[in-house]
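Computed from the coordinates by the stated procedures, all read-outs in this text should not be read as laboratory data. None of the values given here were measured: they were computed from a predicted structure.
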Structure P
Amino acid sequence: MTKLTDTRIEWLIRQAQGKARPPETVGQLAARWGVTPRWLRKLLQRWRQSGVVPRLNPRRRPPAPPLTEEEKRQIEEEHRRSPRGATKLWRALARRGIQIPHQKVYLYAKSRRWSVPNPRKQRPRGRCRYEREHTGSLLHTDFHRTSVNHPHVILYEDDASRMVLSGGEFPEESSEHAIEVLEEALAVAESWGLTIREVNTDRGTEFFVS
C-alpha cells in the first residue's frame, strides 16, 4: 500500500501555508502516514525552492517480475485438475503451499480465457472516499473488533485530513455508543472552528433506524 499520495502532499503544503485545519506538525503527519519526518521536510524544501507542489512519480516502483515457467506450469496443472476461475485457482494453489499473487493468477487465467471479466464488478463506485477538499465536510465511521475476545471499537475519521477526531471501545455495538463518540468528534471539531457536514457509515442498524 502506498503510504504517501499526491493528495497527502497537497495537504502537507496546505499545512505549511497555514490553510489547513486542524493544524498539524510535520511529525504528527509523518506518524499518521507511516513515513519519516525527514522525507516530508524534503518535499517541503522542494516546494519552497520551486514554488511547485511536488508530485510522485507513477513509475517510481519497478514492475513486478512476470510469471516464471514453473509458476505457469503449476497454474496449468491446477486448472487441468479442476477447471475453475482465477480466485478458486489461487485458493487451490495456496492450499497446496504454492504462493503466487492473486493478480498474476487472474491475468494469466484471463489470457488463457479461463476467466471472463465481469462488467458489474468493474463499474465505478457510487461514492469515492478520501476525495473531499475541506476538513469537516465528511466523516467516516464504523464499528470493528479483531475477534470475539476483543471489544468493539468505533472511530470517527475526517475524510480530507484523515485525522481521527474521536474513538471508543465498548462491549457491544449500539446506537448509544455511536452517538456518544460522535458527540465527542463534534466537540473536537467545534474547538477547531469546524462544522461537520456529513457522516458516512455502512448504514448498519447501529447508525440507522430500522
Structure Q
Amino acid sequence: MFITCLDLEGVLIPEIWIAIAKYTKIPQLEITTREEPDYDKLMKKRIEILNVNNITLNEIQNIIKKMKPIQGAKKFLEWLHELSEIFILTDSYLEFAKPMVKALGNYGLFCHNLEINEKGKIIDYTLRLQNMKKLTVQKLHELNYVIIAVGDSYNDIAMLKEADFGLLFNPPENVRAEFSQFPSFFEYTELKKKIQEILKS
C-alpha cells in the first residue's frame, strides 16, 4: 500500500515567509530553506527580525489568512487521495499551517510549534522531532507502506532519500543541480503522470 508524503510550502502553498517579507517590506525574511540549509540558523534569524520589528503572531496569521494554495494544488490532492493515503510533512508550524491545510482539504498534518510570549511575539520554536520528515518515513516503512515523497528544498532531501520514490516539485536550480538523482517536475500534470507510473510499477 502506498502513502504519499508531501512538503507543504513550495509544493502545495506559496512560501509563507516570502509572503510575510512582502507584506512587511522586510526582504531579509525572503530567505527560506530553498537557500539556507541550516534550519536552526534560519529560524533564529527570522525570530530576531520579527522581534526587532515588533511583528506579532497575530499579524502573521492575518497575512496567512489572505494566502491561497498554489493553483491546481487542491485538485491534485483530490486526485491523489483516490490512489494513495496522504500525509503533509512540513517544517512549518501549527500556528501557521493549519488554515492552509484546511483550505487544501484537511489531510494529515505533521509539523512543529511556536513558543509565544504574553505579548503575542514569537520567542522560540519547538521541533516535534529532529529530522521529523525522515523519521516519519522510516516509521511508515516499518508498517510496510511504500512511500512516495515530494519536496522542493534542502530540508526535504533526507525525506526523499528515505522514501522508496523521491520526487522534487518546483525546486530552485541550486537544489535541483545538487540533488539531480531525484527527478524534478514543475507542473502538477507532470507530477501526476510520474506518480501514475510509480503506482503501476
Structure R
Amino acid sequence: MIINKDIASLEERVYTALEEAILSGELKKGEALTELGVSEKLGVSRTPVRGALHRLAEEGLIEVSPNRVAVVVGVTTDDLIDIYRIRMRLEGLAAAMAAVKMSPEGKKALSESVELSEFYLQKQDPEHLKELDTTFHGEIYRACGSRILCKILSELHRNIKAYRKLSLTVPGRLEKSVEEHREILDAILRHDADAAEQLTSAHVEHALSNMLLALKNNP
C-alpha cells in the first residue's frame, strides 16, 4: 500500500490507499486489518486509520467486528454481476454517443489502441493487452460527451480492476476481446450508433460470462 501525498486530508490518503489495495486484489478477501497494523504499515496515527476503516465499512468493502478488527470483503460475486449488468447498459449508451460525438483526435487514439492490441496479441503479451483494454474503454467514456456518464463508468471499471484481468485468462478470451474491440471501433468510425451500442453491450456481456467462468475455475 502506498499513500498518495497529493491528497490533502490524511484520512483521505489512508482511505484511498486501502481502497486501491482492496480493489486491485493486493488485500485479499478474508484478510484481517487492525488499526494498529495499518497505522504502522502506512506510518500514520490510528485516528485517520479509524476514519478510513469506518468509510470502507460503510461502502461494504470491509466488515468491522466489535473488537475493531476489520475483515476484507472486497467486491462480491453478486456485486460483480450487478456491475457488469449496469456496464452492459451504460457502456452501450456511451459507445452510441461516442459514435456521434467522437473527435478526430479521439478516433485516432481509439484506433491506435486497437492497432496496438492487435500487435501485442501477435506477440502474446497479455500485460500490454490488459493495459490497452483499459485505454480502449477509457477513450469511449471520454468521447461520449457526458461528464456524469464518464465518471460513473470509470468508477465501475475501477471497482472490478482485479477481476477484469481474471476474465482475460480464459483461453481464447484475449483474442476474442481484441476482435470485439475492432468491431466496436469500426462501428464508431462509420458513425453507426446502433451497431456501436449493440456490439459494446455484447462485449461486456461476454466479459461477464468469461469472468464467471474464471471465478469458477479459480475459486
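Structures P, Q, R were shown, and Cα extents along the principal axes in Å, for residues 69-180 alone at 44, 34, 30 was computed from Q. Say we calculate Cα Rg over 2.2 N^0.38 Å for every structure; which of P, Q, R gives the highest result? The structure with the largest value is P. Match the computed value -0.69, -0.88, -0.92 of log10 I(q)/I(0) by the Debye sum over Cα atoms at q = 0.18, 0.23, 0.25 Å⁻¹, for residues 45-92 alone to one of the structures P, Q, R, and report its label. The value was obtained from structure P.
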